[in-house]
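Following are the structures in question.
Here, each number is a calculation from the coordinates, and none is a lab measurement. Since the model is a prediction, treat every value here as computed from it, not as a measurement. Cβ atoms are built from the backbone, for glycine too; each structure is taken alone.
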Structure 1
Amino acid sequence: MSHITVVYTNADTLTPNKLFELQARLPTIKPHIIAINEVKPKHFKERLKQDFALEGFTSYVCDLDPGIIMYVHEALNKSVSQVNFLPAFNEATTLEIKLRGGDKLLLGCVYRSPNSHDTNNDALNKLFYSICGNSYSDFNFPHTNWSILNTPDHENSNEALFLQTVQDCFLYQHVDQPTRARGTDAPSVIDLIFTNEEHMVSELQYLAPLGSSDHALLVFNYHCYTDFGSNKRVYLYSRGDYSAMREPLLESEWIQNFENDVSNLSTEDTWKIIKDKLLDLRAKYVPILSGVDEPKWKYEFPISDELKALIRSKDQANRKWMANNYRGDAEEFRLKYIRLRNKCKQVSRKEKRRYESKVAGQSKIQPKKFWKFANNKLKTKSGVAPLLSNSEDPSTICHNDKDKAEILQQQFVSVFTSEPIGPIPQAPGHTDIVAAAPYLDRAKVFKKLSSINTSKSCGPDEIHPRLVKELADLIAQPITVLYRKSLDYGELPLDWKEALVAPIYKKGSKKIASNYCPISLTSILCI
């Protein structure tokens, strides 16, 4: 990809209704990064990070009021880490994105209060000097003329000092139209986009604010050379041609002769023959979604055509108001925008309530849909938090994914019970009678294979449950032979000893590795 799409706005409190409207815009805008200022309420109850969850995105939050949140699409998130700079400016969130060739892109979202004191203003200028990166933020400098880089304020004013900082850092400012309009006040340019190269930003759009906010929604393309993950092949098992897949198995004598063919082979070699056959059938009859891991644009609620049309009309009315602000009939444009804004809010609330009622009403017959909705409200998918390599030393915090994986690996190994090698000790009161190994026949194995949950993921062996279930009647006998060999010789195939391990947070501080437990995804045939 040659660019990423970025959305920025000041939400003036990111209410559930504004978040819903943002979700409704996602399929049209298709952003990779969303940055929002002033997300937290100013005068009423506190809201938590999970209250701002956005499906398909990972959130990075500045916990200090007024609150900054940056969303990164899940397709890009593996290349992103949150970083901090000194001197610290309280209201800033900064992300580092890995590019091709080892380069790194620094993106920041900053909020400067109009009532900032001198110390805070000085910290903002020092932050710019320290990073000289790229940011999109609300700076509350309404008097600066960015087209000629001038301000009417005196040379020692906060506005003039900040303008001097921008020039010293050789930054380019890309916003050239008003971004904030409140009531009948003159619109102003206070939401700014800075880059260290002139042509990094293109196709900048000024869309209508979210809900009743008075800050425009800025959408632009940011040119860089990032990849969305690595080239990967995704098998579409739901579209597999399983009837065609059965024909070569039925026509060949592979199943009938399998037991004789593997009679002198080890458990491991027997498993490899079955595995290779299944993977060969997958390669021939299951279609592949190839190429880079492109983003999939999801939104939680189904958006009606009426609401989509209202959002488009609201954007058009806002553009006309901004373009005709200095005309004598500007008030008519403003009132039309306000009417459409209020109508959009009303319809959004109605659709949100209707969808939630539908989910609740169908919870008994569609529990999976209910829990997906509930889990999205209860937690934010933010991955593993930065971890301490030494839980007693706060300076050992690690943000890198590789470092975090090594910390977790050391923690999980430390609590693993390793049995001593040698004869099994005899317990008192034991008997010399050895119980016979359970007899496995094809009928029992077929029953298990045909009842596999196809919504589960495959393990390290890449054998998908949908593939096993569709071919259960044909592969039941070879699998039965494999299970018998495993019991007879006391052996397991190497693939069955491996697992994809995911850390799951339990309780306590998320920075301490011991507060995570490992969940293992093993081969689907380990039943």
Structure 2
Amino acid sequence: MIRIFKFVKIIFATLFIITLVLFTIASIRTLSLDVNVGLQLAKWEKTNNISLVIDQHQREQLIRHFKEAIRIPTVSVSQTEINTSALLQFDRLLRTAFPTVFSSSLVHHELVANYSHLFRVQGSQPGLVPYMLLAHIDVVPATESDGWEAPPFSAKEIDGFIYGRGTIDDKGPVMGILQALEYLLIKGYTPRRGFYIGLGHDEEVSGYNGAMNIVRALKQRGVQLSFVLDEGLAVLDGIISGLEGPAALIGISEKGSATVKLTVSTAPGHSSMPPRESSIGILAAAVKRLEENPMPRFFGYGPERETFEHLAHKFPLPLKFVMSNLWLFSSLLSRVLERKPDTNAFVRTTTAVTMFNSGVKLNVMPSLAEAYVNLRIHSAHSLKEVLDSIHYIVGDERVKIEFVEGFDPLPISSSDESSFGFQIIKKTVLDMFPMVTVAPGICIGNTDSRHFKDLTSNIYRFAPVWFKPGDPKRFHGINERISKKNYEELVVFYFNLIQNCDIAKLPEPHSLVHEL
């Protein structure tokens, strides 16, 4: 009995020591992340940036052009249903709104696949590797009957906001990039580092004609890019519960995607003599199994780990302690995050049943039932693993599972102190919004930038659009809008970004610790 008692004491003592060690490590890590997240870049190479002061006449003009862009219904419904007449009208608008861009000897413009645009802006130092700014012209459908406060293609102003499809996704960046270049050229600016601007016309239906043909053209010319900046994440203000202050998240990867079709075929018959199981019942049971058995949790094994660790110092205790030590608490935090749909997307590959079709007549047993399932694949998961899991979970030979389309998660771009593109974007954000915390993030949707992975390993997804509570649901939803002030900020952001890229290399980083 005494030996057992001593043994128990030893176990408890050992557990206490282990707990104390883990707590000490976690505490040190929390403090060190507090310092490292504030890592400062040393003095940047002098670039003599031109400042942009927009006068009232320019402000009225840039808002007028932006509204004209919103009023053109460049809608993409499917790969075969695209409003080409609207795209041609948009082409005419660009040439009218930005005459200096289209007439400058520094800018070479070409149409790609009839409706997309590729601009090459010549730099004075050809040895500097060029970069690319991406955006897309097309938008998703919208009708006034959906419940819009203003017609979706009216560009109507309400309380300082411009309402309309495309204000966020993605005509703000389209017009903002070209407006910034127009202002720079008017001021006589010649970039040291050349760059490209790509405007795709079919991003909302996968970019197979626009972006992919732009990539094909660049490949044929042997172009390699320093980095790519596309749409994606934004400035979140009051969106992340518990976070002190706004955060600018720069996407360093995208989740993968998969669409599968589930089909059940049975013999038809009269509804007065129904079989024990119908095609609808069999398929509904399979769908229910998919919903009740979510994909495994992978929180902490993808870019989301960096996001929470970068933001940790902006949370109060105990969240600050937990997020600074995901090596210890990732499992605990993932269980909390999976409770809400918007944060569950960070935790795992998500499963969404988006279409279910069956039946032809009220009194006829349907011979066919089909459903479509869309999955967004976590960075630590693969397309093959997801498809294997679907077969296992469905587990019914009567359900035919057909892979429709999909791709693996995108590679994760670098976000450390030596990452040229990330640090340039970060500097530009902080110069404009010093109160914002900048962190890497992951896009749960997909962009045209994924087609450019053979041209660079550094792809970033960000535009300085401010999202406040309620705004994220406007994305692809009703009452999409942007404030006039925020659109002007987009113009200034790209105006400064282009100039910030005109350095040969980043300065050597140094931490606050070294200054003590």
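Things to note:
- Top of 1, 2 by distance in nm of label points 7 Å out along Cα→Cβ at positions 116 and 324, largest first: 2
- When relative contact order in percent (Cα under 8 Å, 6 or more apart) is calculated for each of structures 1, 2, structure 2 gives the greatest result.
- Winner on distance in nm of label points 7 Å out along Cα→Cβ at positions 348 and 476 once structures 1, 2 are ranked, highest first: 1
- For semi-axes √(5λ) of the Cα gyration tensor in Å computed as 56, 28, 21, the structure of 1, 2 it came from: 1
- For distance in nm of label points 7 Å out along Cα→Cβ at positions 60 and 164 computed as 3.1, the structure of 1, 2 it came from: 1
- For 1.4 (distance in nm of label points 7 Å out along Cα→Cβ at positions 76 and 220, calculated) the corresponding structure among 1, 2: 1
- Ranking 1, 2 by FRET efficiency 1/(1 + (r/R0)^6) of positions 340 and 460 (r between Cβ atoms, R0 = 25 Å, to 0.05), the structure that comes out highest: 2
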